[in-house]
Structure P
Amino acid sequence: MRKLVVAISMLAFAGSAAFADPILDRQALMKERGKIVGGLAKVAKGDEPFDAAAVLTQLQALQANAEKFDVDTLFPKGSDTGDTTAGPKIWEDMAGFKAVEDKYLADVKAAVAAAPADADALKAQVDTMGSDCGTCHQSYRIKKG
């Protein structure tokens, strides 16, 4: 009986994963990313005090977020319509889109590895990551009305 319950649970989970909505999934990841970066930006600007341990924790959370951003899963063909600001250029230039996301992930990993010692070092890292975000948003995102 126990094996049957486990098997049914596994099938239910697999079935729900098959019906995951890539638009909602990528929007959730981007909202989380924005919240993390927003918090780091406040520290970098001096609006909040610098705490090295807290900053490193936030950078690690940002890295975990970036590592979950699987372009193939989140941007399959057909997910360009609906409630999304993902631009058509994503599907026209998938290699370029992946390259921008790969650069972002590399820059986030570098920020974690460097573990900024002060707000100035963090500001440089936030500026680099922000530039990556800007590149992607300018090239691959539809601007909201």
Structure Q
Amino acid sequence: MTHPVQKSDQEWKAVLNKEQFRVLREKGTEAPFTGEYDKHAPTTGAYTCAACDAPLYKATHKFKSGCGWPAFFDAVPGAVTRHTDKTFGMERTEIVCTNCGGHLGHVFKGEGYPTPTDERHCVNSVSLKFGKDDPTT
């Protein structure tokens, strides 16, 4: 799939730090309970893609899951694209930024969280930026 924002690895390396590049462009994962936004609990604002600034999640989508990464029950409509990920001998649903293809994490369904969607978007903090203003409204 092609994305509206296209850059070479060299161009991405010029705008992302080493950890952001590893996660967003090489599909890495940050260690659990270490990310800046794991325990972040704002009531307003939005999370955008750390690579391209596209709005991804509203603060009101975030919930405390205890999984060690920021968890969201829904995304801004059209902001996140899902792919089947068959790495590590299992099948999961990878989520990427629709605008630039940056790896965000994975989405899990049916875990029983008391959320409107019964989904958990498990997102790497390093893939996100937070702003107090909500660009999706």
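For FRET efficiency 1/(1 + (r/R0)^6) of positions 54 and 78 (r between Cβ atoms, R0 = 35 Å, to 0.05), the highest value in the series P, Q is held by structure Q. Can you tell which of P, Q yields -0.59, -0.95, -1.16, -1.31 when log10 I(q)/I(0) by the Debye sum over Cα atoms at q = 0.12, 0.17, 0.20, 0.22 Å⁻¹ is derived from it? Derived from P, not from the others. Looking across P, Q, the calculation of helix-only ellipticity at 222 nm (-39500 (n - 2.57) for each DSSP H run of 4 or more, over all residues; to 500) that yields -1500 traces back to Q.
The numbers here are math on the coordinates, done by the rules we state, and not lab data. Note that this is a predicted model, so its numbers are computed, not measured. Cβ atoms are built from the backbone, for glycine too; each structure is taken alone.
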